[in-house]
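Pasting the structures here.
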Structure 1
Amino acid sequence: MTNTYYAQLLETLKKGNLIRKTVLQGKGVGDEALFFQGKLMQMFAQYPQDWEDQNLLSEVLGEKVHLVLCGGGHVAKELYTLATQMEMDISILDEREEFCNPNLYPKAELHCSSFSETLSTPQPWVKPYFVIITRGHGFDQLCLEKILTLPHSYIGMIGSKNKVATTMDNLRQKGYEASQLASVHSPIGLSIGAVTASEIAISIMAEIISVYRKEANAVRLDPKLLATMAEREHYIVSRVVRKTGSAPCDVGFQIAVFDDGTTKGTVGGGLVEAKTIEHAQTMLQDATLDDHVVSYGLDSTKAGSLGMICGGDVQILFQRR
């Protein structure tokens, strides 16, 4: 079933990146399969397919960047501002309500309890980017101990060289492996001579960007959208499978259009998204329409284009789920 497919995709993302192969032409357009560590893990296909066919769309699947800030002080506030501008998911951890409230962080997921409790409780996070910026050395070490045991894409801890060295010595004595500790970015951030909270936040964000941009071609999926798709049935998934020019989207952007009229996700907004939703709704109403690809021209010179000025072309795959 579809929900099993997306549930397994979401769970596997917590372990690492996957490969998704999709049929875009010939028999079975819209059929797709997921591979993890070279093995077929799951597929959603109506017809037998040769998944080694070089004509298939092959994508590396990763997760949307999720920033988990341990500590809600001044640096966290500056990081929050940068992260919201970049449309990252954000979680704030701090037991002090004055540093963990919706007035300070209206777009963040808030965990206003002890660091130990939050980090010991199962969370829906998918390999988040942890930033340890608490108010004290003891809390930093506590957070690091917990986080080292969790799936993660990045761990950074603020502090002077001496404080960091003391923390690492303490963790080695507790049995943490050298390879685990070597993965921690500490002192945190790129070396740009940062002094103020704003400058420190910029150096931290620059380092995080340098980490996730190493996977330049990865399609970054939204775990919240996947969770919704795992829970629902009878909807159309529309996703960008090709683009040229200056289209305000990227390959892998997707939106789910449900039979109750609601939507979740995006293919870039604007007229393309409006047309995509309209077409998906038509597909929901007409059960005879199979999965297919629609091309939207983003200029005003070619017949059938949308009359936009950005130019280029976007191809959307519509899949019935």
Structure 2
Amino acid sequence: MKIGIQCVISAGHVSPTEQAIEAERRGFDIIFHGEHHHMPVSTPVPEFYKETGVPHYYRFVPDPLITLAAMATAAPKIRVGTGILLLPIHDTIMAANRMGTLDYLTHGRTVFGLGVGWNPVELANHGVDFATRNEKLREQLRAIKTMWSNETASFDGEFVKFAESWQGPKPVQRPNPPLILGGRPLKKNFQTIAQLCDGWLPTDTYAKTFGSDLENELKTLAKMVAAAGRDPKALKHMVLLSELMLYDRNPAQYAKDAPTRDAFARFEKLGFEWVVVGIPSFSREHFLGALEHITQVAHPWLF
């Protein structure tokens, strides 16, 4: 099992390149960055943010793929990943090109956490129908894999259509970088993973709100993957402890509430490939203090 981090990347926070450099220096395997290109004022507060409200930093989130390219350049050994990339808001050909370009430029150091999005107003502003966003993502994944796997490709679907075309660069990782679907343990999400993805990315945010039984959820997913004719053992699951990104308290308090070594060991026993831990980045003091604490706790899994 490997350990990664994810921090808020927004105005007034520790810079993303410093985050990557410090994480690489301590032996973390991967650093993540999320995606919200805008946040409508009329955004409804979902159940999982009912206590805190929609995070303020969503108002200023730099483009994840551009930012990850800068982070990968500043820290040339660490992997970079999206947590998450809202695939339905993207033009499919452009998404294939930009994701392939990032994997090409980083010599195969990418992992793509993907999702359909929870904000209907945000998606509508991108021209995406909230009701069919899952169907669009599945079609996009099929189209992107077709482009990445063939010298030329065409696609004629409900949401994606393009004539026979060359498309590149292809990703360095073959047949594709890990494509890991984030979201709740719902049947529709597990069906997408079973058919098209390389793993599942549950989060503590959803678990806190809706409850979680990871052991049985993973067993259910494994059965669905096997029923789809694939080997469940080939999947690469990742858990994201995102709540800690918003932890605007002193490092000593963070240390009391952060995951313990036993918690990391439990995730390893459950078969997770990565555990990504939220690190607050409101100040350098908070960031470095929390990062140092996780470094000590997760030391057996660092490189």
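Here, each number is a calculation from the coordinates, and none is a lab measurement. These numbers were taken from a predicted model, which means no experiment stands behind them. Cβ atoms are built from the backbone, for glycine too; each structure is taken alone.
Annotations for the structure displayed:
- Structure responsible for 2.9, with distance in nm of label points 7 Å out along Cα→Cβ at positions 136 and 152 calculated and labels 1, 2 on offer: 2
- Source structure (of 1, 2) for volume of the Cα convex hull per residue in Å³, for residues 8-47 alone, computed value 109: 2
- When FRET efficiency 1/(1 + (r/R0)^6) of positions 176 and 192 (r between Cβ atoms, R0 = 25 Å, to 0.05) is computed across structures 1, 2, the figure 0.95 traces back to 2.
- Origin of the value 5, 23, 29, 22, 15, 5, 1, 0, where P(r) over Cα pairs in 10 Å bins from 0, in percent was derived from one of 1, 2: 1
- For the set 1, 2, ranking by relative contact order in percent (Cα under 8 Å, 6 or more apart) places 2 highest.
- Ranking 1, 2 by Rg/Rh (Cα atoms, Kirkwood Rh), for residues 184-287 alone, the structure that comes out highest: 1
- Identity of the structure behind -9500 (criterion: helix-only ellipticity at 222 nm (-39500 (n - 2.57) for each DSSP H run of 4 or more, over all residues; to 500), calculated), options 1, 2: 1
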